[in-house]
Each structure stands twice: as structure tokens, then as C-alpha cells.
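Below are structures written as C-alpha cells.
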Structure P
Amino acid sequence: MRRKFIAGNWKMNLSRAESVALASGLAQQLGDATDVDVAVCPPSVYLDAVHQAISGSHIALGAQNMYHEAAGAYTGEISASMLQDVGCAYVILGHSERRHVLGETDAAINLKVQAALAAGLLPIVCVGEKLEEREAGQTASVVKTQFEGSLAGLTAEQMQQTVIAYEPVWAIGTGKVASPAQAEAVHADLRKLLETSYNSEVAAAVRIQYGGSVKPSNAAELLGQPNIDGALVGGASLKVEDFMGIISGARA
């Protein structure tokens with residue numbers, strides 16, 4: 001049985017004080033509950049402060065990105081070991097905003113995934129199509145290409161340590177949401193890709209999150225689908241009550 005996993009991607013939002021307050025509020029509200037895995041991914045400059053705020057809680061810390069090299073003359077970049085040093089367990093890789101705004105390729109993302117796993121970080125690898133690709137009937141092929149490119153070369157053991165997040169680009173921050181049936185169809189396709197690329201054991205073990213305008217009002221229906229194992233939440237992760245509402249949806 002795959003345990004539901006709700007992760008908050010705070011993106012480039014909040015101040016240090018706001019980040020600490022949000023993290024502290026979530027830790028207090030979540031309490032000792034362990035039935036749903038929860039992680040928060042603040043901006044890198046606040047990782048240490050947020051880590052201190054969630055210390056002793058069941059909330060895991062994640063980063064929003066990293067570089068694939070272990071060290072060196074890479075101004076402005078952050079390595080996997082640096083993320084671990086400030087308490088990170090997870091790292092988001094290949095988010096659509098990095099793919100389509102900042103030009104990251106599947107090959108570049110794959111280098112990061114390999115480096116994260118080698119260092120002991122758990123990657124949350126994002127895939128998803130743009131609106132014009134969905135309207136052209138290309139969703140399955142786009143997601144398959146991103147899956148194969150971003151996750152190339154992973155062993156079965158490494159794949160089971162990896163989380164996949166299906167994020168239709170047209171639904172991120174737009175208020176539009178893939179219907180539960182639309183989201184489930186892509187998640188089911190990803191599950192089949194895992195089985196084809198590895199085996200049924202790996203396919204049954206890997207958690208696949210949905211991301212794209214997830215809110216307390218739609219969380220339970222989305223998360224009730226058989227192949228949707230959690231959510232990668234953007235805007236609704238910036239308020240304690242909204243994020244807790246989505247966690248409640250995962251318990252429904």
C-alpha cells in the first residue's frame with residue numbers, strides 16, 4: 001500500500017519570518033500524525049530556518065532544485081551535499097517552470113536525478129504537457145519522452161526511491177485543474193511505463209503525485225483516484241489552513 005505524500009512547493013514566495021511561521025504552524029497542526037507523508041520545499045535561502053522550525057515534527061524538508069556536480073566553480077548553484085547539510089530529504093527536479101521558463105532539458109534533469117540519488121536525496125521528478133500539446137493529443141507521448149529522458153539509467157532500486165509528479169503545465173497556477181479522470185489516465189499511463197521499463201513490483205511501489213491548482217475543495221476527489229498517490233502543491237501550500245485541508249483530503 002502506497003502511503004499518500006503531500007509536498008508543498010513554496011516557489012519564490014514568502015519572507016524568512018513568513019516561512020518560519022508557516023512551517024511552525026504546519027508542524028503544530030500536523031502534530032504526531034504519520035498517516036500521510038508531508039514535506040515542505042521553501043526557497044533555498046530559508047531551508048536552514050525552516051528546518052529548525054520543523055525540527056522534532058514529522059514534516060520532511062525538500063529543496064526546489066540542485067546542481068548535478070558535487071562541488072566546484074559553479075557560481076550560484078547548490079549541491080546535493082549542501083542540501084543534506086541543512087536537513088533536506090527531498091529535492092524537486094524538472095519542475096515545468098524550470099523546463100519551460102529556464103530551459104532545462106530532460107538530459108540536464110537526468111544528471112540531477114542521478115546526482116541526487118547517489119548522494120542519498122530523494123528526487124521528486126516532474127513531468128507534464130503544455131496546453132497546446134494536450135489539445136493536439138500529444139499528452140501521452142510528451143509524458144513518455146520526459147519520463148524516459150529524465151529517469152534514464154535508474155536501477156529498479158533507485159526508481160523505487162524516486163517520486164514522480166505529474167504536473168500538466170496548463171493547470172499550474174492557472175486555477176484550471178485536470179479532472180480526476182484526466183489526471184488518473186496519465187497516472188495510469190505512468191504506472192504502465194514503470195511496469196514496462198522495470199517490473200510490476202517497481203510499478204506498484206513508486207508514488208506518483210498530481211500537481212496543478214490542487215486545493216482543499218478538490219483534493220479528496222483527486223487523491224481518491226487509484227493511481228494518484230499524493231500532491232505537489234503550489235499556491236495552496238502557502239497557508240496553513242489550505243495545506244492542512246489538502247492533507248485532510250489525502251485521508252478521505
Structure Q
Amino acid sequence: MSGYRIFSQFYDNLTFNVDYEKRADYIQSVLSLWGHEPGLALDLACGTGSLTIALKERGWDIFGIDGSQDMLSVAMDKAYDKELSMLFLCQQMEHLDLYGTIDTCVCTLDSLNHIVEKDKLQAAFDRVALFMNPEGMFVFDVNTVYKHRMILGNNTFIYDTDEVYCVWQNSLKENNIISIELDMFEREGNLYTRHTERFKERAYEIDELKEMLKNAGFETLAVYRDMTDEPLKEDSDRAVFVARIIEAKNKEY
């Protein structure tokens with residue numbers, strides 16, 4: 001997976017349509033629906049930390065982990081600007097290694113789709129389960145197979161902002177994997193500097209994800225349409241999973 005060295009500089013500008021405040025409220029409402037207090041929480045694959053900070057500002061005891069040092073650098077700058085004391089760690093999801101246990105883990109905005117090897121995604125679930133306290137909750141979202149096949153597919157998207165002009169090109173491969181190429185043209189006066197990032201995302205079947213959660217020691221409590229507490233539909237583009245730990249299958253730290 002790409003380290004997002006360049007992408008991190010423009011990520012927030014290109015995801016301007018994401019309302020992190022509403023998403024933080026939504027996650028809180030989902031946990032409340034299931035009678036769960038966040039306790040010590042982890043924002044897995046936290047990116048530039050927008051959601052981590054939004055949850056921190058709602059009183060959560062939360063820290064963030066991401067595989068990109070560049071993304072985390074932006075996250076730390078944001079926390080510093082808001083005078084928030086927060087911990088951010090650089091780790092890959094499938095190699096999660098914590099100093100202690102957690103009560104809640106959240107992972108949002110299709111971060112898990114970036115793990116395109118099924119065994120590595122299983123390893124990520126196993127590691128989250130390993131560090132979960134009894135009755136711990138795991139809330140995450142994923143892009144659906146429908147979205148990969150019918151929306152992202154072999155399509156090209158254009159983003160034109162004050163800071164960057166971005167051409168996002170997708171190529172649909174086997175196993176619902178999409179190869180993504182981002183050409184970002186950074187404005188410098190009347191000139192543009194071109195930067196390119198390449199990475200992949202994979203969409204998994206809902207039953208596949210349920211089985212992997214079960215293998216890790218979770219029970220799936222619900223699968224919702226994004227930003228709702230309603231069941232998933234055939235044409236839903238994002239699925240939200242709510243899972244609770246039963247007993248971690250992998251006992252080794």
C-alpha cells in the first residue's frame with residue numbers, strides 16, 4: 001500500500017464532503033444503541049486524524065494508529081493546533097501491537113478496503129480482537145461490492161479545488177479489486193506540479209467479513225447502511241459493521 005506521502009498533503013482538501021462531526025455523532029449513537037460506553041478507544045487507520053479529534057472533543061479517551069507517517073504528521077499538527085494532548089502511532093493494521101487493552105475500536109471511510117489480501121485482513125481482525133477487553137466493540141465501515149462494481153468500476157473522477165487539481169482513475173480487476181491512480185496537479189502561481197500516487201482497494205462480500213470476524217472471536221451484531229441504523233440494501237455503497245468480542249482466537253501477543 002502506498003505511503004501516501006503526497007496524498008497526505010491534499011487528503012483533507014479532497015475529502016471536503018466528509019462531515020466528520022456528523023460521523024462522530026453517528027458512531028456515538030451506534031454504541032449507545034447497543035448500550036456500550038467507549039472506554040479506552042482506538043481509531044484504527046486514522047489518517048489525518050479528523051475523526052479521532054472529533055471523538056476526543058466529545059470526551060472520548062482515544063488514540064489513533066495509521067500506517068502512514070505523513071498522514072500522522074498532519075494529524076499531530078491538527079491536534080497541536082487545537083491544544084489537544086493525543087497519542088498517534090505508526091503501525092500497519094495487520095501488525096497492530098498495543099501496550100494494553102482497549103474497549104472500543106473504530107475504523108472508518110473504507111480503510112479496511114485498502115487491505116487487498118484476505119489473509120492480511122484476517123490478521124488485522126485477529127489483532128484487534130487480541131487487544132479487546134471483554135464485551136469490547138468494533139465498529140467499522142467498508143465499501144461494498146456493489147460500489148466497486150457499479151460506482152467506482154473503471155471510472156475516472158475529477159476534483160478541482162483551490163489547492164489541487166486531481167484526476168482519479170480506477171481500473172476494476174479480479175476479486176473486486178480496484179487499482180487507483182491519482183494524478184494531482186499542485187498549483188504554484190500560474191504553474192502546476194504533477195504528483196502521482198497509486199494504490200489498490202478490495203471489496204469483500206458481507207458474508208466473507210462476517211466469517212473473518214467470527215474467526216477472530218467477534219460476533220456480528222448488525223450491518224447497517226452508512227450513517228443509519230437500517231439494514232443494508234443491495235445497492236448500498238457502504239456497509240457499517242457493529243461487532244462485539246466474544247473471545248479472541250489468537251492468544252499470542
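Values in this text are rule-based calculations from the coordinates and carry no lab data. Here the structure is a predicted model, which means the values were calculated and not measured. Cβ atoms are built from the backbone, for glycine too; each structure is taken alone.
Taking 0.93 as the value of Cα Rg over 2.2 N^0.38 Å derived from one of the structures shown (P, Q), identify that structure.
P
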Of the structures P, Q, the one that 0.80 was derived from, the read-out being FRET efficiency 1/(1 + (r/R0)^6) of positions 130 and 194 (r between Cβ atoms, R0 = 30 Å, to 0.05): P
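Where does the value 1.5 come from, among P, Q, when distance in nm of label points 7 Å out along Cα→Cβ at positions 50 and 242 is the thing being computed? Could the numbers behind the result be given before it?
Numbers: P: 1.5; Q: 2.5.
Among P, Q, the structure yielding 1.5 for distance in nm of label points 7 Å out along Cα→Cβ at positions 50 and 242 is P.
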Which of P, Q leads on distance in nm of label points 7 Å out along Cα→Cβ at positions 74 and 90, largest value: P
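Thinking of P, Q, which structure, once distance in nm of label points 7 Å out along Cα→Cβ at positions 162 and 218 is computed, gives back 3.9?
Numbers: P: 2.7; Q: 3.9.
This figure was derived from Q.
Assuming 1.4 is distance in nm of label points 7 Å out along Cα→Cβ at positions 66 and 122 as calculated from a single structure, say which of P, Q it is.
Values: P: 1.4; Q: 3.0.
The value was obtained from structure P.
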Answer label among P, Q for the case where helix-only ellipticity at 222 nm (-39500 (n - 2.57) for each DSSP H run of 4 or more, over all residues; to 500), calculated from the coordinates, equals -8000: Q
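Figure out for me which of the structures P, Q the number 2.2 belongs to, where distance in nm of label points 7 Å out along Cα→Cβ at positions 210 and 226 was derived from the coordinates. Please report the intermediate quantities before stating the final value.
Values: P: 1.5; Q: 2.2.
The read-out comes from structure Q.
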